[in-house]
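Structures given as structure tokens follow.
Coordinate-derived values only; no laboratory data. Since we're looking at a predicted model, the values are computed, not measured. Cβ atoms are built from the backbone, for glycine too; each structure is taken alone.
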Structure I
């Protein structure tokens, strides 16, 4: 702790010496020199080694530097140091690289990032094999932000490269914690592709719905919540093509309702009252959207009526939804 105190004192002295107002301003002013100092005379093997302190110092410094101080000539140097970390197979090293890359991507301009888009997206495409939830979460944050920045308005070619991969990886994923991460970032990709009424999302609608409906077979609350939220975003984005998939979506949503209503309180996997309220609110919103899509045929109301008549535990929910639509018709 003494060394930490001395380091704090030294930084405070540097702030006064440089005549700046804060450590953030100090680091922004000298970040290029600090990065050069931390990486000089360091071999690649030493740089990526799990126990190496050099990369952690660079991460600590760079994360404190705001926009726009990471652009220009420094960006190329930082990416050259970051990509080997992201490529590494050691999770501890890859996580450092992912966090460093995420901060860099968020704090440079789209124009600057496009200069490196080919290699950046290739690195991320390779790194997506990670199945460590924490690391994958950061990597997919990088991917979503990168695709948004390097894609000119209306251009979807980079999304077309990653959407099939994301859908395939999510579909084959058996680890619930990892699947939660994939489903959450699928939602971000759906939203970023021009929702609502995005033709690009409609192109992937069938496999996307297949992946999401499969999520309703789970009894994991976080996965159900993320699945419902992503389904909600998908309905908004692909609104004109939702009606033919009504029954498929309705069955999935009713599974989530059954999870909330059928299990006895205190049973294993039973959601808490707060979680139950959140899940049911999402289910209601999705069913409202389905009802509006099919308003002329009242197919959703009829389906809920059939389900409610066959299940005493689901009938209160079904009856409540139908009563709401009857009193406030679309």
Structure II
């Protein structure tokens, strides 16, 4: 939940956010992060709801809208209708709705869920949820489905929906939507010229046909270009096209062990929901993991700060910080 916090953009990503409105009892906010290698444009939404939308350009444009509906705020049906009307014809609407209803797999019903179910049916929206729980209430040890993934009907078969098993420190499970027809790549592969086999490249390009051997100059140029490209593919390695994962400097085997114990405790609780002993075991394991990670971060930061002096180059400082 964002509140008054202004999120920073991680490397290679742009962030778009909608903070809460002061003086209206709202809290939370919503945000979308988009890889800068993907063509996109932000959309202006005329809505009092905590929503933000971005249109990404894949093989066909698709709009992603993030929505947060706080539990203590009255949601007007008309605001939901107008939000959908603001979105282009192909869209995905994702968010924490705080609504419960069997339409998206929850075993219970609350007033917010009844409102949303009626809205979904009247608008003819597709529901991507498949019934897996999306939220864990630690104080009560209960599992619910309050995070809804909706889409325009034409996009219903374009995505596969699933919940990841780890909370990653939140009370909401991450939801992964995989495109069935979209191939995303973080950036274009680049040639590793410093590792090229130039001798092999020369051998592959040693035989060049005369322009007279072709019916036209365009055909000759196409043949020459194809030959160069084929030779490069066979003699010059390329990058994968994906951004490498940068390991955090403070991680240690102790951190790995603490997180593994927390995940194991949570897995046991998921298999035996409602067991008070397992719930308490998970709470202790989670508290220990948080403490271990926090201590590791603090120790790493202190060690880093103590290593900086007036002679430390700025490039070295910002290489670590950023």
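Some observations on this one:
- At a computed 1.23 (Cα Rg over 2.2 N^0.38 Å), which of I, II: I
- Origin of the value 44, where percent of Cα pairs over 16 Å apart, for residues 12-67 alone was derived from one of I, II: II
- Test item: FRET efficiency 1/(1 + (r/R0)^6) of positions 100 and 260 (r between Cβ atoms, R0 = 30 Å, to 0.05) calculated as 0.15, pick one of I, II: I
- Given 42, 11, 4 for semi-axes √(5λ) of the Cα gyration tensor in Å, for residues 204-251 alone, calculated: source structure among I, II: II
- Test item: helix-only ellipticity at 222 nm (-39500 (n - 2.57) for each DSSP H run of 4 or more, over all residues; to 500) calculated as -11000, pick one of I, II: II
- Test item: mean count of other Cβ atoms within 10 Å over residues 44-51 calculated as 13.6, pick one of I, II: I
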